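Heads up, there are several structures right after this.
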Structure I
Amino acid sequence: MAHYALVVDGIVQQVIVADEDHISTLEGDWVKTSYNMNGGIYYVEATEDDGNGGTRATRKAADDQSIITGDEARERKNFAAVGGNYDGTGFYDAKPYDSWILNSESYGWEPPTEMPDDGKIYSWDESSKSWVEFNYPSPTKPMPTGGQPHRWDEDSESWVEIDI
């Protein structure tokens, strides 16, 4: 059993798990894909310390990346995603912004300028083609109690009750 993506005009329409024999009976362009691939790197199951004396499941890059060579699914850079793209070489997500460029090695989209690495949170602003610091609201009053949910309104500088 393996994962296969139905690709129509370069766009992934569906991803299924099936035997190769079954895929050969289906119409359309079915392309093998591997859920262990991300950014051109092969990942394996692993465990890590959970900080409480136990372990938790995680994934890590395989020590031997040569495992990619010769396996058609692993050579496709990323796991296929419905709505994503396939160009005959690799799978990649839909382009997030017009100014971003597809990295030919990882098949991931990259901005024209790197996001600052100063511990702050940023979002991309396509109109200025730059990273803009995300500012969280800073409530100046304690949130009301009583069980009803509220949100902070910056304009009125007050808590507003949310209807649910």
Structure II
Amino acid sequence: MKTNIKNYELRITESQYSQLVQIAKKAYPNESAGLIFGNVSHENEENKDETFYIYVCKKIEEFESSKPSPVYFLLNDVELVYRKWNQAQEEGYSLISIYHSHPNTAYPSGIDADYMQNIARVYPNIIWTIYGNGSKELNGFILDSDTKIKRVKIQIGSKT
């Protein structure tokens, strides 16, 4: 029996990339955070046991931390998140990614890995998009069905 190989790609425009970088720079040296809304489609390669999931960013919502920190992000205003989420849904978009920045690198911390596991129970297949202010990298990660953190390709450009 073959195992279906899953590949993930997040597509953002140059303008959206710049917006994510500006959010991170504004919060530096602390973490920033936001939600990315859009659409997801999938394609199966003919005669291959591979599925491609394509996440297309349509809207970014930034949130200010309730307790600024270079180690974590805290958001106490749940009502604000709820309003922004509902607005995006009314516009036809789904939550496709949780965005945040790190002061240095763009890789999940131990805290991120724990949050990924907890959130995946309620919202599976959410991409964690991380910008590293020090490394100037934007990386994506997803908790795959086998509970392993998998790297997500990020396509920056006009392919949205």
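Just so it is clear, none of the values below were taken in a lab; they were calculated from the coordinates. Keep in mind that what you see is a predicted model, and the values were worked out from it rather than measured. Cβ atoms are built from the backbone, for glycine too; each structure is taken alone.
Computing distance in nm of label points 7 Å out along Cα→Cβ at positions 19 and 59 across structures I, II gives 2.7 for structure I. A value of 11.0 for mean count of other Cβ atoms within 10 Å over residues 75-82, calculated from one of I, II, originates in structure II. Using volume of the Cα convex hull per residue in Å³, single out the structure from I, II with the greatest value. Across I, II, volume of the Cα convex hull per residue in Å³ peaks for I. Kindly point out which one of I, II the value 15 was derived from, the read-out being relative contact order in percent (Cα under 8 Å, 6 or more apart). Among I, II, the structure yielding 15 for relative contact order in percent (Cα under 8 Å, 6 or more apart) is I. Could you tell me which structure in I, II was used to calculate Rg and Dmax of the Cα atoms in Å, for residues 35-82 alone as 17.2, 51? This value belongs to structure II. A value of -8000 for helix-only ellipticity at 222 nm (-39500 (n - 2.57) for each DSSP H run of 4 or more, over all residues; to 500), calculated from one of I, II, originates in structure II. From which structure (I, II) was distance in nm of label points 7 Å out along Cα→Cβ at positions 51 and 99 calculated, if the value obtained is 2.7? Working through the options, I get structure II.
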